[in-house]
Structure P
Amino acid sequence: MIVVNFKNYKFGKAALELARLIEIYCQKSIIAAPFLDIYEIAKNTSLPIYAQHVDFAEPGNSTGAVIPEILEAAGAKGSIINHSEHPLSLLSIKKTIDRCHEAGLNLIVCVPSLAIARKVKALQPFAIAYEDPQLVSSGKSITYFKAHEVKLFSDLLSGSGILPLCGAGISSSEDVKEAKSLGCVGVLVSSAVANSQHPEKFLKEVSSIF
């Protein structure tokens, strides 16, 4: 599983064009798109589309909140939450997981440490992604600089039914292969695809790893 977080590198027409490119070269991908692009990408590609964040508010008078029902109506299959660039409290994570379970949306919960991973594990999200905040957008892969912690993390989730993912600085097929060897079933990437002049090279190289 390759989760491509567009962040705000690509949006509008450029986001749809990149999504179509990902569909061609790496069909095992999940795209985490900006909110306003979810509908168009979901309508025009066959890839699972996730949001980059979702709120736990209920339908009704919850002005400004992006609730699970809105994402589902737009064609999203799930969302990322608690990315290091949009952190949440543990209570907010719990409430969001509960709401998304109600709505049938999958959640990938990013965690910055093994200690937080242990707490989130008890909440039973679809997947947990271990990302060291200091390595995000650094070009320094977590699979090299935090290999021991990644292995401990994947061991922690073994047998739980929760998918172990990792991310931060992953930018080559070797990084992705190492993530798999450490026990992860997928990776989160961003710059290697969404901020690359030639994303198809990376996508081709990783398409058959997971």
Structure Q
Amino acid sequence: MSGLGEHVVYDVSTPVTIPAMESALVQIAKVSIHGEPVLVYDPKENEVNALRCVHVHNTTDMVLAPGAISVLQGGRFVGQTDFTPMIPGDDTLVPYGEDSTVSIMRSKPEFKQRDGIISVTSLRSSSGASAERTVGCRITHKRTITTVYTVVNNSGSRPVPKFYIDHSASSAHNGYRITTTEGCVKAVTGFARFELSLAPSEEKNLEVKEEATYDVIVSSPS
């Protein structure tokens, strides 16, 4: 299993003989793991609709191998997707289709954006025997980007217990840092996942703020 850094060996409890030039489907294990249906909105994947997913947790003591898996709901086939390897204690999202009952609008209102100067320092230079002189300045900015997500449950009877919003920070100015922590259930550098719950016909807003500090050099011959 490439990428895990170790060999993974599965012991088949019941020996199976496969004759030469034939193939067989061999059951290695049958386990029950924890999973729950969720809706996930990731604008990098789909700008309009959320995805129906199963949030799966590997609660076993074995590594779950990668491959193509089928998703069934109520005994009916609803989708097929690629499955990434999961070590014990790991979790992943298994998508199986789009959802159009929840509408999402993403915006960046101009009045919520901030860009301020936090410091200005002079740049000094000396040429030959002449005295040191000012040749420019370094202006340090602190910029805050605010993204507003408006989520509406269009169903009048079905609640949405778990709705995830996956937000990726801007890579400009050497990368932004997400500062919003309310509702955040998972965060790594440049990424955060926020969780909402929606009652029937309910509308909610989520504001995600990210910050970056960067320098601008200003200089001229004069």
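Throughout, read-outs are computed from the coordinates displayed, never taken from laboratory work. A quick note: this is a predicted structure, and the numbers were derived from the prediction, not measured. Cβ atoms are built from the backbone, for glycine too; each structure is taken alone.
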Original post:
With helix-only ellipticity at 222 nm (-39500 (n - 2.57) for each DSSP H run of 4 or more, over all residues; to 500) derived from the coordinates and found to be 0, which of P, Q does the value describe?
Top reply: Q
Subject >> distance in nm of label points 7 Å out along Cα→Cβ at positions 43 and 107 - highest-scoring structure of P, Q >> reply: P
Original post:
P, Q: which one has mean count of other Cβ atoms within 10 Å over residues 75-82, as calculated, at 23.2?
Top reply: P
**OP:** Using the calculated result 24, 22, 14 for semi-axes √(5λ) of the Cα gyration tensor in Å, pick out the matching structure from P, Q.
**Re:** P
Subject >> distance in nm of label points 7 Å out along Cα→Cβ at positions 139 and 155 - structure with the largest value, from P, Q >> reply: Q
